[in-house]
Structure I
Amino acid sequence: MENLLKKYLKGDATLWIVFIGLCILSSIEMYSASSTLAYKASNHAIPMLRHVTFLSLGALFAFFVHLVPYRFIRIFSYLSLFLSFLLLILVLFKGQSTNDAARWISIGGFQFQPSEMAKLSVIIVAADLISRIKDNKENEKIYFINVLIMLGIICPLILLENFSTAFILFVVVFIMMFIGRVSLIKLGALAGGLVLILVLGFGAVKAIPKESMPKMFDRAYTWVARIDRYKTEKKDDKAKYSITDDNRQVQYGRIAIARGGVFGVMPGNSVERDFLPQAYSDFIYAIILEEMGMIGGIFVIILYLILLFRAGKIATTCSSVFPAIVVIGLSLMIVIQTFINMSVATSLIPVTGQPLPLISRGGTSILITCVYFGIILGITRQIKSEQPYEEEPEPVEDTLPVVELESL
C-alpha cells in the first residue's frame, strides 16, 4: 500500500496527509451538521452524498492538477482570469441569491461561484507579475501597476456581494508583494489608500440613507449593521444573552461551543445543529467544537497550520520566484479564510460569509480548494524531480583485516 501511494501520489507526503485528513474530517462533520438539510430532502442521504461526491471529485482534481507542470498553470491563469472577469460581470446581472447575496450563477443546472475561480486566478497571475518584478527591478513600477489594475478590476466586482472575500484576496496579494520585496514605499501608499477608501465608504453608508443609494450597494448596509450589532453586544449584556432573528447564528454558535467543553459530545451527538442556521457552512466550526470539544478544535487548527508551515518550507526550496510566491499565496488564502471562519464561529469578529476550506458545504469552494492543494503538491513534485540524484555509497563490510602470518 505504501509503495502504491508513493508511486501515484507525488509531492510532499505531509501535505497529502493534511489534505486527506481534512477530507475525512469534512465527511464526518458534514454527516452531522447537515441534519436540517436531510430533514427537508426527499432522501435523507442526499445532502451527505452530494458533499462526498464533491470531495471525491475534488480529490481527483487535486490528483490530476498535481501532475501538471506549473509553467502550464502559469499560462492558463491568464485565460482563467479573463473568464473570471466575464463571469463576475454576469453574476451582477443574472446572479442567484442565497442568504441575500447574489454570488452564484447557474451553469447546466449546477450553481457556480465565480469569485472562487477569480481568487485562484488572481493569486497565480499576481505571482507571475511579482516574479517578474524580482527578476527585473527596473520594470518594478510597470508590473506593480499591472497588479494594481488587476486588483482594481476584480476586487470591486467581488466586493459588491462579498466584502470579506474581496478583502482577504487583497490582503493575500499584498503579503505576496511584501514577500516578493516590492518597494515598501509603494506598499505603504497602497495600504494607506485602502484604509482611506474603507473609512470613506463606511462614512458614506452611515450618512446616506439606504433608499438614496443605488441598489448595487445594498450589501454595504448589511455589513455596517453587522458591525454595529457586534459592537452593541460587546457593550450591552442584555443584547449579548438574548436571542433574536438577527443574532440567532451567533447565539446558537456560542451555545454549541459551550456544550462541547474540552472533549465534546462525540460526532453525531450535536444538538445545536438543529437550531443553528448555516451549521453546515459558515458555522460548521461551532459544530466541530460541540462534537469534538476544544481538543478537536485545536486539532483542526493544527492541520491548517501544518499546511502553512510546510508551504513556507517549500517556498524556501524553490529554485525560482514564481512557484515560491504561488505556494505562499495559495496557502495564505486557505489559512486566512480558515481563521476568519473560526473567528466568526467563536464570536471574535462580526459575521461574514466565509466557509471553512474543504470542510464546509459548498461545491465550488471544495473543488477550487482542492485545486489549490493540487497546485501546491505539483510544485513540490517538481522540486523533488529537479533535485539531482545522489548515488548511495557502497556499504562498507564490517570485517577485520586479514593478517598473513609467516610460518615459523
Structure II
Amino acid sequence: MLDSRQAGPGALFVGLRGEHVDGGAFAAEALRAGAWGVLARPEHARDATRDGGVVLASDDPLDALHRLAKAWRRELDAQVIGVTGSTGKTSTKDLLLAVLAPHRRTVASRANFNTEIGLPLELLAAPAETEVLVLEMAMRGRGQIAELAAIAEPDVGVIVSVGPVHLELLGTVEAIAAAKAELIAGLGSGGTAVVPAGERLLEPHLRSELRTVTFGEGGDVRLRSSDHERVEIDCAGETIVLNVNFEQAHLRRNLLAAVAAARAVGVRPEGRVELALSPGRGQRVGLPSGVTLIDDCYNANPMSMRAALEDLAATAKRERHGRTVAVLGDMLELGEAEREFHAEIGARARRAGVDVLVTVGPQAAAMSETFEGNVHRTSDASEAAELVPSLLQAGDVVLVKGSRGVGLELVCRALRNGSGG
C-alpha cells in the first residue's frame, strides 16, 4: 500500500520518496487509519512509533520492500509464473488466471502492478494458501526484468512476444529481445521457458539447463482447430479441448502460451475458460445507441495496433455490423522511425477495411497520409472525445486504441456516457 488515504486493517504502508514528496511523511497517518505496519525512512519511522503498530525503518524503503517480497515468496509454498512481452502480456496473465483458477488456488497481479514497485506489492499481498502466483513483468529499459525476476524467482517464464516497443530507449529490436530475455536468465536450473515458436531473436538467450516450450504455429503447443467457442490444442502430443468466451485471433494465440505455462506447473486445462480482460485491454461494450465499443485504450505499439485492426475487421464481418471506425492515438517511445511506424498503421487500417479513421495526436496524424478514406485528425484526446460521438451511427463498431500517455479513456468515457448514434 503506497497511498496512506487507502490504508486500513490488513495493510502495510510503504513510504517511498517521490519527485515532490516523501511518502514516509504519512506513515503515522496510515497507522491511525488502521494499517498493521509501516515501512519508511528512519526520520519518518521515528515519528510513527507513538501511533502503535509495526514500524520498519530503512534508509532505502524500496530496497527493503524488495527484500520483504523475496522473503515472502520463499515462504510461500507456491509456484511462480512470470509473464512479459512486447504485447499481450496482460491478456496472457488474465488467461493464465482463467485456466488455472478452477484447478489451483491462483493469484494474478492486478492491472499495472508490474513494475519494481507494483510487483513486490502483489507478491506480499498473496495469501499464505496461494498455490500458483502469476506475475506480470513490465520494462522500459535494460535490467528491469532482471530486477523483477530476482524478486519473484519464477519457476516458469513466459515471453509472449518481441517487437518494436521502447525503441526510443533501447534502440533496436535485438536489444528489446535481450531485455525481455532477462526473464529467461532469471529462471533457476530446471525451470521452464515458454517462448514463441520461431522467434530467432530469443534463440541466443535460451539455456540448455532449462526446459524450453514453444507455442504458436509450428511450436510444441499449437492450435489444431477452432470454431466459435471450441478450441482444440495440440500440447506436445496431448490433445486439450477448451470452450472459450472469446474469438480474437491474438487472444487464442496467447491462450497457447497460457496452456503451455499451465502444463509446466502440472495443471491440465479443461472445460470452460471464462476470460475477464483487464480494463482497457479490448473489452467489448454494447452501447445503448447501438454502437459496439472495443475499449483497447490502455496502451499501444505497432504489434498490438495490427492485431487490434485485424480483430476490428473480423468482428464486423463475423457479427455483420455496420461501419468500422478506428480511433487511433500516438504510439509513443518508437524512436527515430516513429513516423514510418504510424504511416504503416494507416496503410494497415486501409487494408483492414476501416470505414472511418480518427487520428489522435501529432504522431498519429501520419496515419492519415496512407489511409485514403474518411479520415479526421484531432490534436488530443479531449478534441477526439467531442468529435467521435457525433460521427457514429447505430450498428457501428468503434475501436479506441493508443499509448497510455494519449489518454484515450476520455473517448471511451464519452461514448459510455451515452453519446453517439
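FYI, it's all coordinate maths here, none of it is from the lab. Computed from a predicted structure; not experimentally measured. Cβ atoms are built from the backbone, for glycine too; each structure is taken alone.
Observations
- At a computed -23500 (helix-only ellipticity at 222 nm (-39500 (n - 2.57) for each DSSP H run of 4 or more, over all residues; to 500)), which of I, II: I
- For 4.5 (distance in nm of label points 7 Å out along Cα→Cβ at positions 235 and 363, calculated) the corresponding structure among I, II: I
- Structures I, II, by distance in nm of label points 7 Å out along Cα→Cβ at positions 243 and 307: label with the highest value: I
- A value of 26 for relative contact order in percent (Cα under 8 Å, 6 or more apart), calculated from one of I, II, originates in structure I.
- Structure with the greatest value (metric distance in nm of label points 7 Å out along Cα→Cβ at positions 91 and 339, set I, II): II
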